[in-house]
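Dropping the structures in below, format is structure tokens.
Any read-out appearing in this document is the output of simple, stated calculations on the displayed coordinates, not a laboratory observation. Note that the coordinates shown come from a computational prediction; the quantities given were computed from them, not determined experimentally.
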Structure I
Amino acid sequence: MRATSFDSARVDPDVPVDRGRVRSALGRSQVLLGLALLVVALMVASLFVGSGDLGVRDAWDALWGDGRTTNDVIVRDYRVPRALLAALAGAALGVAGAVTQALTRNPLADPGILGVTGGAYFMAVVGAAFLGVTGIVPSVLCSMVGAMGAAVAVYLIGTAGRGGATPATIVLAGVALGSTLSGISYGITLLLPDVFDKIRFWQIGSLQGRQIDAVAGIAPFIAAGLVLALLLARSLNALALGDDLARTLGARIVRTRALAFVAITLLCGASTAAVGPIIFVGLIVPHVARAIVGPDLRWLLPTSLVLGPLLFVVSDVVGRVVVEGELPVGVVTAFLGAPVLIHLVRRGKAGSGA
């Protein structure tokens, strides 16, 4: 089965489409290993970049210090958790984007269209405005509640009709609910400027000020979401061929969609709760992964898992060096992601990766 423009979900993973694409299992494994090593190297390099007058030697000594000096606190209490959080959030958004595009059969889909981001933002605003929520961990937990609540509502609305859960009804329900919750949230922040001041850095996507408690708070959710998504790879491959063909292949369509929705909620909800709504990562990463290893989700998901942290860590480092002070990572991903998306669309690669 040959690829059609903007319809990568219908490409047979065993049929090569692009001569530049890595096809063999050994070649794909080597690519994954190389990307993983590059991510680790960039995470280590990020420990030596940031505000202040710390040189490379100072940062290295602080990394292995006793935790008592100011340099020790900067490196060990802020830069190390920041690198870990960037890797976790990047992996979550990359895989969530790939699963979202497979679930909706829309190569231009982003995890945010399922209402999860809107739910997380809504509860973050409600918590800050009416529940007295302060601090990173309480805000993360509050946002996770909002993300999960919105996901459940979207799925229930999307399955309420006669046809049950279909990609179109789920997307429509997600967009409608997400837009409604975001509109209410914006209204609250306009009426209560002090609330906007509390969440303004989170709103645009930032890693600033995050410590190890934020990492520990989202790590279990992201780990569960990643494992679930990887286990669903084969079923999602069948689902991408269409409901009728998927049934003939023995796929359990309703269960696969429900579990995929749970995985997206865990991944996108946890990352959004910790670092805010980051755009383009979940949209761009699957396209780049597809161009490298093809549309087979058994390889696409692991590749997205390492490409997401790569993009996120690079964006974080760039944000720390391009301007005096710091540019939020959400702004950097928008600057980096938009040209890539335009390039892919102009060359007809947004769907097939060919």
Structure II
Amino acid sequence: MKSLGVVVIGRNEGMRLVRCLESLLAENSPNLNLHIVYVDSGSTDGSIIQAQSLGVEVVELDLSIPFTAARARNAGLEFLVCRHPQLEFVQFVDGDCRIAPGWLERGIKELEKHPEIVVVCGRRREEYPEKSIYNRLCDIEWNTPVGEAKSCGGDAMMRVTALQRVGGFNPSLIAGEEPELCVRLREAGGKIWRIDGDMTYHDAQMTKFSQWWKRSLRAGHAYAEGAWLHGNTSQRHWLKETVSIWIWGFVIPCLAMITAWWTQGWSLVLLLVAYIWLGYKVYRSTRDRSFNRTDACYYAIACTVGKFPQIQGQIQFFLSRILNRQNTLVEYKSAS
């Protein structure tokens, strides 16, 4: 019988968490023995009771220490390894996701077949892309190429020994903790692999522009912190993305406004043309990845407008560094 550890993390996920745990419990079979732990980050919606009612073990994080997804995943892994020292693989799942039927066994087979692979992931799909344009944008964002990858997302299956070798997730990161971990795993000689198949179904529940803005702000913060930690290494982690955000979200608009009086407003016209050009570049790139025209158009607009919340996130990160201030979670949704 194959054995697999599963770490589910969540904070006020409501019924999303119940659906997540039920999807995992449905995968238990004579061929697969699951050891599931739910790590809760201060939920106030009864998540702990719901998990326990399904027979799932629960780890409650210390409320006096700032919550991060990385810290929760580390706590879940530590709990599982303490209970099951011989555990080879662990699947991480966010509490707002359902596991795809058959994914767990497929992931295990991939890791068993290829010892050089330390992380395997599949396709994370947005469960309700038709509910809002913001949900749809999530689904487009997660539709990435298969094969060797630089990083994974929050849902992924990993080798326990590889995780332990690099010290697990960085618990201080409020976002972008998986790509940062993958930088260290690849530096240690491991490979990250994405296979062609459904892995999880995600329930973003983004219906407002303000939610999308907060999520984009968090991404900007993650890019800045990732570049701060690993931008000067051979992998140049998120350095290009950070420079792009500063150019398009700060430098170019500032120059256009400063010179608007001397150019009689023509600099602002050129600014608009520049953003149209940027959007078109993203549109063409997205179309080249076989997305339809509508999705490519939506994604191009989001990537272009997204430079502004992202620069806000970048500024927040650097101000926190200068003021020696603790970063706090940026949450964009509430419990269902």
Structure III
Amino acid sequence: MIFNESKYRDKFQLPVKKELAFLEEMLRLALHSDVPLIEEICGHIRATSGKRLRPNILFLASKSVGGTSEAPMIAGMAVELIHTATLIHDDIIDGHLFRRGEETVFARWGNNVATIMGDFLYSKAFASLGEAGLHEIMEILARTTNIMSVGEMMQFQQAKNIDISEAGYMDMIYSKTASLFSASSECGAVIGSGGSPNGFRKPYASFGRNIGLAFQITDDLIDYLAIDDFIGKPTASDFSDGRVTLPFIKAFKNAPSEKKKRIREFFHYGFDRDEDWHEIISFVQSYGGVEYSFRRAKEFGKQAKASLEPIAPSLERDALCYAADYVTDRVDPLSA
């Protein structure tokens, strides 16, 4: 069975097709500079863009509470710029040379330039929000970038901690990943209601949190499914970088002591990707790591959809539910 990604994406992209197209034009203008080096890097970033899932969610949330199509555009652009900045900085930290099959900014231009480029994108995002007078959105996203920074420090602290708990892992991935999904959804609700006090913020923030947790768990699952470049990173990257993720946490908890000893040696003293990685994959799959993680991702996807039950039915609300299905189902055929 082959996952039909375009079919899933159409269901949650079509209701905001015009907004997504306009977003691309706004990003083209934002990622432009008279400084030749910045312009060169911006061209590279534009050519290696992702799925725009976070602004997509923001646009849907805004329209589902009655917002106009124009109001959330600046916020959506800011969210995407912040997300792109985090990816650039992540690649520096992890030393990754490729993302989505292309050289990273770090690989092509080096550590210093990549660091400044990430800062450029962060500052561009907040400057755009300030110029548009979106002060409440700026406050939400400023708080979120702080949470994301804390998440990065948590990841440093937990590096090569083979005994990290599931609760610790969940706290970390909320901070690093799910917080921006939550903020994107909340920003959409705030803008869609014209900034007036409403009861929508909490359900939408909860939706984003849960879909973000599901997204990161499925992202981490792919490392143990032997599918290179499915999400723009090679398999074994998490394990070789010293990151312990949910599939491994669960398998390690279930495994007998002699198996744990063998895996500890790989983790602490290194392994050969060609010769040993298949053994690590087999370990995670045999002791329930893949099955459990997929089940947890599905649970978070269901919780995301349940968060929207207080919201009046609409095409856009349904599309948000399809987005939750996309996040979890993208790995289902692979793990079957």
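Details
- At a computed 9.4 (mean projected area of the Cα convex hull in nm², for residues 178-265 alone), which of I, II, III: II
- In terms of relative contact order in percent (Cα under 8 Å, 6 or more apart), the structure with the greatest value among I, II, III is I.
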